[in-house]
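Listed next: structures, encoded as C-alpha cells.
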Structure 1
Amino acid sequence: MKKVGIVTIYDLNNYGNRLQNYAVQEILSENGFDAISFKNRESTNGKSNHSLLIRSIISIFKLRDIHTFLINNKRGKRYRNFVKFNKTYIKSSKKYLTFYNAQKISENFDFFVVGSDQVWNPKFGRMKSVDLLAFFKGEGRIAFAPSLGGIDIIPNNVDSNFLKSELTKFKFLSTRETHGAKLLNNLLNTNRVVTLLDPTLLLDTNKWAKMAKNSPILIKNKYILLYFLKYNYQSTLFEIEQYAIKNGLIVINIMDKNSPYYSCGPDSFLHLIQNAEFIFTDSFHGTVFSILFGKTFQVFKRSQNDIMYSRIENLLSFLKLYNVEYNGTLNWKSSINFENVYQILKKEQKRELDILLSQFA
C-alpha cells in the first residue's frame with residue numbers, strides 16, 4: 001500500500017478545516033492509499049493548533065464574574081470536542097513537520113499532498129517551504145485544491161522566485177478558486193494549474209450523513225440555524241427572531257459564545273446543518289453542507305470588499321445557484337432544484353476524481 005502524507009492547516013477551532021482534512025484523507029483511503037495527516041509548525045504567522053486551549057486556560061486566571069467563567073468553559077469544551085473529532089476521524093502523525101525534520105520524515109512516503117483549505121494563503125503566513133512540499137525529494141508532489149485566499153498578486157512576504165521554483169516540481173497543480181489558478185498560471189507562464197472543487201464536495205454525501213448521525217446532540221424543536229463568521233447579522237436578527245416566534249421555531253446561533261451549541265464539534269456542526277429548517281450563513285463550508293444536505297439556505301456577503309467571497313461565488317455559479325445570495329430580503333422559500341444541482345455535482349465529482357487519482361500512478 002502506497003503511503004501519502006497530507007500537509008494542511010490543523011485548526012482546532014474551524015469546522016470547515018477539520019472536515020476538509022477528513023475528506024482528503026477519506027478520498028485517498030477509499031482508493032487504496034495509506035493517508036496520514038501532518039501538523040505544520042513552519043508557518044508561524046498562523047494560529048497555533050493549541051491557541052484556543054491556551055487562551056481558555058489564561059482567561060480562567062483572569063475571571064471577573066461567573067458569566068466569563070461559563071463562556072470559557074464552553075471554549076474549553078469546544079476545544080475538547082475538536083480533539084475528540086480528530087482522534088475519531090483523522091489519522092494524523094504525532095510528529096510536527098518543520099523546516100528541519102520534514103525531509104527525514106518524508107523518506108518513507110510515496111507521495112505528499114498539500115491541501116485543501118487556505119494552506120497557500122500568504123496572509124496566514126503560508127506558502128513557505130513546508131506548504132510547498134520543498135522537503136519532499138520524490139516526484140509525487142500533489143496540490144489538492146489549496147486556496148490562496150483572495151489575493152490578486154503575490155505579496156512581498158512571499159519569495160516569488162522560490163515559489164516559482166518549487167511549484168515547477170509539482171506533479172499535479174490545482175487550486176480551489178479560479179482566480180488562484182489564474183494567478184499561478186501567470187506566474188509559471190503555463191496553463192497546467194487547474195481548479196478543483198473543495199474536497200468536502202468530492203466525498204460521498206452518505207459519509208457526511210453518517211457522521212452527522214453520530215453526533216451526541218439531540219434537539220426536539222425545529223430551528224433556524226445561524227452560522228456567521230464575520231457578517232454583522234444584527235440588522236436581520238429581529239426579522240429572523242420574529243419569523244421563528246410566529247412559526248414555532250427556535251434560533252440557534254452556533255457562533256454565539258453564550259449558546260450551548262457553541263461547544264459543538266465538527267460532527268455536531270454537520271448535525272445542526274442537516275436538521276435545520278433554514279440556514280443563514282456567510283461561511284463557505286456552511287454553504288457547502290447546506291447544498292449537500294439539500295437545505296433551504298441563504299448566503300451573506302460579509303462586506304462589499306470581501307475578497308474571500310469569490311470562493312462562494314465560484315461554487316454558486318458552477319452549480320447554477322443564482323437565487324441564494326442575500327440582497328436585502330430574507331428568503332423563506334427555497335426555489336432550488338437540487339436534482340439539477342446534484343446532476344452537475346455528480347458529473348464533476350467523477351471528472352475531478354479521475355483526474356486527481358490518475359496522478360498517483
Structure 2
Amino acid sequence: MVKLIEPLRVVELYAGTARSVEPFRAWPRAKIALLVDKNPLAQATYVENHPNSPYVTRSLRRTRPDEIEAWAGGKVDILLGCPPCQGFSDTGSRDLSDPNNEHLWRFGVLAAGLRPRALAMENVPVAARTRRFELFAKRLTEAGYRWTARILNAPLWGSPQCRQRLIFIAFRDDIGIEPKIPSPTHGASGTYFSYSAQRLTTISESPMEILGEAPATQHLARQLAPDETLTLGPAPIPVIEEVLDGLPTIGTAEAERLGHVPWKHGRKMLNRMKRVPEGGRWKGGEDHYSHAYARLHRRGLARTITTYFGNPGSGRFWHPVENRALTVREAARLQGFPDSFLLPKAGTEGRVTSLVGNALDQRLGNVAFDVIRAALE
C-alpha cells in the first residue's frame with residue numbers, strides 16, 4: 001500500500017499581496033494554508049486574483065499561535081513573513097521607536113510558538129543592526145533553529161530594480177540542514193547605464209554605481225557575512241526596456257484593465273520633465289537627494305520602487321522617454337508581478353501604490369523558496 005505524503009502547510013503573515021508565498025503555489029508538496037494581513041485592500045486584491053484563498057484580515061499584534069494553527073487547519077510547516085519595516089526604512093522616517101517595529105519581535109514569538117520546519121523573513125537592511133533583530137534571532141536560536149541572514153541586492157538574482165533587503169532563513173534543528181543562501185545568478189555579463197557617471201558600463205567596472213548600494217548597507221552586509229565578497233552570476237540582468245516592453249498602448253481598454261494609466265501631472269512638473277534627458281535629473285533644487293526628480297534609462301536599472309512612485313519628485317520614477325511617472329503596471333512589472341495579477345482600478349490609486357511599493361520583489365521571494373524547497377523536498 002502506497003503511503004500518501006501529507007502536503008506541507010505554508011503560512012504567510014504580514015502577507016500584503018503574498019509575494020513570499022507565490023513560488024510555493026507551483027510546488028506540488030506545498031499547500032497554501034493561510035495568509036494574514038490587517039489591510040483589507042490587500043486581502044480583497046489577492047482573493048480577487050485567487051478566489052477562495054484562505055486569507056484572514058487581522059492585526060497580528062495580539063494573535064496567538066493556536067489561532068493561526070486553527071485558521072491554517074493544522075500544524076504549520078513553513079512560515080513566511082514580511083513584518084512592517086517603515087520605522088527601519090531609509091525611505092521612511094527611520095524612527096527606531098516606531099511601534100510597528102515591534103512586529104519583527106512579534107514574528108519571532110509566533111515562529112517560536114508555531115515551530116514550523118522552516119521559516120523565512122524579509123525586512124529592510126537597517127533592521128539587521130537593531131536590538132529587535134538581535135532578540136528575534138536569539139529567540140529562534142533558543143527555540144531550536146539554525147539560521148542564516150544576508151542582505152541581498154535584487155538585480156543579482158534577476159530583478160531590474162536595485163532593491164536591497166535583509167533575508168533571514170531558518171530550519172528547525174531536527175531537519176539537520178544548515179540554511180545557506182545560494183550564489184547570485186545574474187550580473188557578470190551585460191552593460192548597464194550608470195546614473196552617476198552617465199554612461200554604459202559593466203558591474204565589474206562600477207559595482208556600486210550600477211547596483212546603487214549605499215556605504216552603510218555595504219557595512220551591514222559585511223557584518224552579517226564578513227568573509228563574503230561581491231559575486232556575480234553568469235546571466236545578464238534584465239534592464240528597463242526589456243521589462244516594460246510589450247505593454248498595451250496607453251488609452252486602450254487593455255491598458256486600462258492592467259492599470260497602465262498615466263498619472264495627472266501639473267503643467268509645472270511637465271515642463272520640468274521636458275528638459276530632463278533620458279537617465280538625467282532635474283537639478284533646480286539642491287535640497288533634493290541624488291535620485292529625486294529623475295528619469296530612468298532604458299539600458300539602466302530602476303532604483304527601489306517605493307509607495308510614492310507615482311509622485312515625480314520622490315525618486316527616480318520618471319519614464320525613460322515619456323513625460324510622466326511610472327504607471328502602476330510598470331512599477332508592478334519591476335517588482336515582479338505578472339500581468340495576470342490585476343490590481344484595483346481608479347479611485348484607489350494612492351492605496352494601490354502602497355500595495356505595489358510594499359511588496360517583496362518576486363526574485364527575492366524566489367531565493368527563499370529555492371532554499372526551503374531544496375531542504376524539504
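None of the figures in this text is laboratory data; all of them are computed from the coordinates on show. The structure presented is a predicted model; accordingly, all values stated were derived computationally and were not measured. Cβ atoms are built from the backbone, for glycine too; each structure is taken alone.
When FRET efficiency 1/(1 + (r/R0)^6) of positions 257 and 337 (r between Cβ atoms, R0 = 25 Å, to 0.05) is calculated for each of structures 1, 2, structure 2 gives the greatest result. helix-only ellipticity at 222 nm (-39500 (n - 2.57) for each DSSP H run of 4 or more, over all residues; to 500) computed as -8000: which structure among 1, 2? Traced to structure 2. Assuming 2.0 is distance in nm of label points 7 Å out along Cα→Cβ at positions 145 and 313 as calculated from a single structure, say which of 1, 2 it is. Of the structures listed, the value fits 1. Say we calculate FRET efficiency 1/(1 + (r/R0)^6) of positions 113 and 345 (r between Cβ atoms, R0 = 30 Å, to 0.05) for every structure; which of 1, 2 gives the highest result? Answer by largest value of FRET efficiency 1/(1 + (r/R0)^6) of positions 113 and 345 (r between Cβ atoms, R0 = 30 Å, to 0.05): 1. Taking mean count of other Cβ atoms within 10 Å over residues 193-200 as the criterion, the highest value among 1, 2 goes to 1.
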